[in-house]
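Quick heads-up: structures coming right below.
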Structure 1
């Protein structure tokens, strides 16, 4: 019964999400490099963006090629507040994704 309650909560949470968000939370982001929109105060800015959900990741690279800082910019509504253990896991997202795929057939 607990598992059904958990999935009901996950379905309610993801009900308004686009398929791309469910896909990224299930299998991970699909990154591509894009041009930086700003200049860092030091180092080189490497910006990549997910082709599915449009999350951006900004890495500041030092002169040795190491990532010194990392920042994520998510679409509005993408982040889920709360503790990690209270959030859905990939298995639950996978069930939502499969359900959506089956409805499309």
Structure 2
């Protein structure tokens, strides 16, 4: 699994690639329904974006997952959740856009 993370501060502005964004992958079975409980659950996979906003996660099996993407913005963490599906050949290109 690979892709890029973008951050969009305003709807009028184009999204920009983000260095240092964190991508956590959780099982859909163990993902908490309340974001306040996130620290109680361990992610299956974690990646951090490079200077170009790119990330790579290897070893992920076919199935459905929840991706939690976090971006630091002016000292605050902005998060976005998205359900993703990994197919049988385990290849997926998934970009994420986090909006303020």
Structure 3
């Protein structure tokens, strides 16, 4: 069972991806593909979700609504064993430490 403080965040991620997919129905699937592409291009690199979002945008893949939609993509990739947590990175946008990841 998730910690109570995580429940609003998880609901927010699900709401954000539902909204993205209401605009672009296959957005989540495409975003997961982009994440796997990023990992193949940077096999030993530790990264933050913010870096993936920026890299995807630089390759013409934008979220149609809110970049927070990526949260659900990252969470699913972790659950599916595509990525593993690897310490902390720094979010420029939020000016805070954030989880760092690497390909599994």
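Nothing in this text is a laboratory measurement; each read-out follows from the coordinates by a stated rule. Quick caveat: nothing in here was measured; it's all calculated off a predicted structure.
If helix-only ellipticity at 222 nm (-39500 (n - 2.57) for each DSSP H run of 4 or more, over all residues; to 500) comes out at -10500 when worked out from the coordinates, which of 1, 2, 3 was used? The correct label is 1. Which of 1, 2, 3 yields 24 for relative contact order in percent (Cα under 8 Å, 6 or more apart), as computed? Only structure 1 yields this read-out.
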